[in-house]
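Listed below are the structures to be examined.
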Structure I
Amino acid sequence: MPHTPPLPIDASALLVIDVQDSFKAGERWARRSNLHFEDNLQRLIAAYRAARLPVIFVLHSDEDEHFSAEDPSYKLMDFLTPRPGEPLLHKTTRNCFTSTNLQQQLTVRGVRRLIVTGIQTEQCCETTARLAADLGYDVDFVTEATLTFPIPLVPGERTGELGVEAIVERTEYALRRRFARIATVDDILAQVA
């Protein structure tokens, strides 16, 4: 459960999950949610850097098309460039902990609170938030700094698909008060300031 009151923001890290060109390689990018994603994420990163708080980037690889670590699309999107000291972790699981040394990275930095952002809202972002909460981290899920895509009932077909609004709503319902606080970009910026 999220801590009440939240742990201090200076005990937090900004986690940027799977913001990689792999997602742009397919046709679904045109149907993404959250057209303000890049701006919202850049605002959070700039605030964290200005406050000298940790920013940690993660890339995801698996057997899906364009997600192989050897694929040219397997790289951070062009609007992101980690600075020296900002880790870039490589994961092969939906959550950011199991296949990386994220927990060690957080422990070394004294992090006890995570600000979750990235792609996809209901997959790697939600899964990471759930596991982080189970590991005892105080978690803020910044939906405005995540994005997702419609989910078809049958791959390749649009009939019966779950739309992005429903996905976001269900994710927030599942996480709220159980695993994370649902936060806005402005909520986090106000605390960092």
Structure II
Amino acid sequence: MDFLFNTNVQFYIAAYLIGGIPFGLLLAKQFAGVNIKESGSKSIGATNVLRVVKENDPKLAKKLGAATLALDALKGLFVLVVAYFAGMSEATLWGIAVLAVIGHCFSPYLGFEGGKGVATGMGVMIFMLPLETLIALGVWALAAKTIRISSLSSLTALASLMVASFIIHPQMAHAPVLLIGFILFYKHIPNIIRLLKGEEKRVV
């Protein structure tokens, strides 16, 4: 058990456990009295919070959706900032970024189920790859406004971030970026299937 006293390992565990906190589920239960794991897409992310809570209280839905988005993004970013000021290496920071996303997507508090990982991925990427993330956010905003399909907007933004990372940082080791991208695409497989069938719902 000596490895638990290793600072890197402690940050990895913290990233996974904090990343796994299902803020959307907690906020919706506390303030709207609904279980989003049993409604809508059954995801714990901001889109499903907005969709489910909106049925009874549109104003509250917007507030809880925004809060979920912010908290899901900040939970990965928080551990990275602490680790950075603690002097952790870039390799360790990337490990933290990956584990925060894994924590959200496969939460230890939800039987290793979780959300799609978009907000948490955005939070860690804005720290690790700020320029690429800003490009991705611009793509997401444009797609969200024109396409109005949350999953397709997120996947388009993710693809643009990955492509931009190869263009802007061609010498960088891209394994962590590809791993995070793979996790997010994997979690979106049901959405991709619905998109291909023309059954994915638009955000209204």
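Before moving on, here are some points about what is shown:
- Structure responsible for 29, with relative contact order in percent (Cα under 8 Å, 6 or more apart) calculated and labels I, II on offer: I
- Largest in distance in nm of label points 7 Å out along Cα→Cβ at positions 47 and 143 among the labelled structures I, II is structure I.
- Among I, II, which structure scores highest (criterion: FRET efficiency 1/(1 + (r/R0)^6) of positions 79 and 175 (r between Cβ atoms, R0 = 25 Å, to 0.05)): II
- For mean count of other Cβ atoms within 10 Å over residues 23-30, the highest value in the series I, II is held by structure II.
- Ranking I, II by mean count of other Cβ atoms within 10 Å over residues 63-70, the structure that comes out highest: II
- Structures I, II were shown, and distance in nm of label points 7 Å out along Cα→Cβ at positions 7 and 167 at 2.9 was computed from I.
- Highest-scoring entry among I, II, by distance in nm of label points 7 Å out along Cα→Cβ at positions 87 and 111, is II.
- Comparison of I, II - label where distance in nm of label points 7 Å out along Cα→Cβ at positions 39 and 71 is highest: I
- Read-out Kirkwood radius over Cα pairs in Å, computed value 17.3, structure in I, II: II
- Given -22000 for helix-only ellipticity at 222 nm (-39500 (n - 2.57) for each DSSP H run of 4 or more, over all residues; to 500), calculated: source structure among I, II: II
No lab work stands behind these numbers, since they all come straight from the coordinates. On a predicted model such as this, the values are computed, not experimentally measured, just so you know. Cβ atoms are built from the backbone, for glycine too; each structure is taken alone.
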